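Given below, in the form of structure tokens, are the structures.
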Structure 1
Amino acid sequence: MDFRFTPQEETFRQEVHDFIDKECPKELRGGDVSFFEQAGNLFSWRKKVAERGWVAPAWPKEYGGAGMSIMEQFIYSMETARMRAPAPIFIGALAVAVIGPTIIIYGTEEQKKKHIPKILAGEEMWCQGFSEPGSGSDLASVQTRAVKDGDDYVINGQKIWTTLAHMSQYMLLLARTDPDVPKHKGLSYFIVPMNSPGVTVRPLMNMAGTHEFNEVFFDNVRIPAQNLVGEEHRGWYQAVTTLDIERSNIGSAVGQQQNVEDLIKFARDNQSDGVVRIKSDPALRTELAERYLETEVAMSLSSRVVSMQSKGMIPNYEASAVKLYSMELNQRIANTGVRLMGLYGPLARGSRLSPMKGRMSYAYIRNVANTIEGGTSEVQRNIVAQRGLGLPRE
């Protein structure tokens, strides 16, 4: 793995830097942007990025991307994060980052033509129908059924922890189509319109008081057979690809590093009993140094995944290692941040006295879910142990 950019890659990085510096409104470059306050600027910014094909840089040009290499996409994401500009997929992020690539790989031409342009334009919101009340860590055990009935499939069952289902027009659903074969071999992927008769969405509020998750019920939901994605009964293998795409996130490491840099600045600028905190507390200095070093490790792990992808390899346990390390690091950074801010640390977002606009207090609560969603830390450790280290199953 070479950490240096080639001359061509460095030229592209500078092009991205100059574009953001010139075109991205200053009001958007801070990391604490409110969608409702800056909606006009955000939509204008997305339009400018879309004109260059940079909403999904590595997608093929025929699907609205820029046809870039994986490394160029990495450079674009990294430079955008470093300049604290909003990623252009603030609308329909899951659809662009995960759903779109899955449809491009497995979808029919009709599915691609119908959905890909609208996903890029931010006109379609999507959610993933994966986890169920009894099928979380063991995803292959899902029991939601899709039964073939003429030219349709009839769906019955329940999904849970479905992010943004209440705002989505479509769901990429993993359902059981053959209950009489081993669990990994009887699953299929479907596109389900969320306004279909029989679909019920109920909110699940998280500890941070925000509504991201939902439970979704399917009561004799009828969808056309043409909404099948890929081969029938091959859904598990397609789902694994989707999860690998999801776990190959390369933008979080820069954001983590910036959070730690902001905490270091806060420690330098604020006093406790008349003494600057970072000078009077050796333990705090050590803790902040550890957090910063850990963000460098996170960047290296992400770079490893990108390096593999750029060579045509598909990361598997490597992507799980990124997910595992980064999500637990998010929690450590939030813990350090709240401790650093003392009695002001727990103040919620919206409070005029909350340091850093309440970013750390919110993260402290919200990031509890990081090591559960998208595959628990226990699952990731098993993947790394078995597929990476060759250790036997329990």
Structure 2
Amino acid sequence: MPITFRQATLPNGLTVIAEVDPDAHTAAAGFFVRTGARDEDTPVMGVSHFLEHMMFKGSERRNAEQVNEGFDDLGAEHNAFTSGEVTAFWAHTLPEKLSDATDILADILRPALRQADFDEEKGVILEEIAMYDDQPFWVLYEHAMEAYYGSHPLGHRVLGTNESITALTRDQMKSYFDHRYAADNTVLALAGRLDFDAMTAHATKLCGGWERTNPRRAYPEVAGTRPTVEVPFPKASRHYELMAMPAPAVQDDDRYAAALIAEILGDVDGSRLYWALVEPGLAEEAQAQYEGRDRDGVMFVYFVCPTEDAPKAREVALTELRGLADSLTEDDLLRARSKIATSVTLAGERPAGRMRRLGHLWVSTGRYESLDDDLRRIESLTMDDLRRVLQAYPLEPRTVASLRP
């Protein structure tokens, strides 16, 4: 039987969406909250990610041990993530266990936020920040985004900083939670073998008492971009460089062409940057990536090389960027389409993958597009489409960030 899309909205504004697949052997559920680092005031940067941790410390009904035991008893695969724009909590299990898994997810989304748990977890967050501070690419990426976005909240660090997390109070977290984690800012995404009407009724029972707060997202202009930033990193043994430039927003249909451009330019192997930098031995790694965001997008190019080769590697990378539009071939397009179509299809083979795709798409764009729709859009792209997007978003770096010993 074909996969069917269903949608319902509870009286308090919480949206329930699903891809129902009667032939699936499993089912998945995930709560997606339209909030992340970009929605935080700078003094409380990192509070969304901190809250992700606090959800698993328990609610008024369950403590942390009971949360973990509950998922284990169901045999459920479960996880959570926080990004600049979305926070999500999900579980993947057998169809007959889906309602119980959703019960646990809904419960932890109304956390107790106990002061003792908050104090304990703050140390965990600070350790996580320290761990990422030892990773050259992560440090470079954070500095590059801060330079690229300037004072815009898209430059906020998802983990926050030592200063913001150390100063954060439990009451500040509670205030942020009460406003942003509202029913009308949350989507429950479901996928797999499930009874949609029964799950909607279940969601009403679990979440019907959640408040509506009408939260809004700010969209300031990107201003104050720094064209260059250098990050000293004594532990580094190589030169790391990242070039960032504007790209289509996640709501823009041109995001499909942008994804293909990134594939052609900087796939792990077989791409323009691979043949120009990695294969000749000039760089150890060279990639390009497109990131579509809410009303914004960024394309970045990244390479790692010996410090003495950095000027030459930068020159070669810029040459590839500036020459891409004129050198595109039908073979480039065919290979990129095939790779992305395979990746998209593989990600959608399991209900968990479909659920994550469904929830992220809805909170990002507010609309539903099937996996088949995605594949048709990818297959329909032409050379003219790619050249048009390259003309609208030329591959001219707005910010060049480098990290060196």
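Which of 1, 2 yields 36, 25, 22 for semi-axes √(5λ) of the Cα gyration tensor in Å, as computed? Of the structures listed, the value fits 1.
Can you say which of 1, 2 returns 0.45 when FRET efficiency 1/(1 + (r/R0)^6) of positions 102 and 334 (r between Cβ atoms, R0 = 30 Å, to 0.05) is computed? Walk me through the numbers on the way to the answer.
Values: 1: 0.45; 2: 0.10.
The read-out comes from structure 1.
A value of 2.6 was derived for distance in nm of label points 7 Å out along Cα→Cβ at positions 78 and 366; which structure in 1, 2 was it taken from? Each step should come with its number before you reach the end.
Numbers: 1: 2.6; 2: 3.2.
Derived from 1, not from the others.
Between 1, 2, which one scores greatest on relative contact order in percent (Cα under 8 Å, 6 or more apart)? Write down the numbers at each step before the final one.
Working: 1: 12; 2: 22.
If we compare relative contact order in percent (Cα under 8 Å, 6 or more apart) over 1, 2, the biggest value is for 2.
When you work out distance in nm of label points 7 Å out along Cα→Cβ at positions 46 and 294 for each of the structures 1, 2, which one comes out largest? Could the numbers behind the result be given before it?
Numbers: 1: 3.3; 2: 2.3.
Of structures 1, 2, the maximum of distance in nm of label points 7 Å out along Cα→Cβ at positions 46 and 294 occurs in 1.
When distance in nm of label points 7 Å out along Cα→Cβ at positions 182 and 350 is calculated for each of 1, 2, the greatest value falls to 1.
Rule-based calculations on the coordinates, nothing more; no lab input. A quick note: this is a predicted structure, and the numbers were derived from the prediction, not measured. Cβ atoms are built from the backbone, for glycine too; each structure is taken alone.
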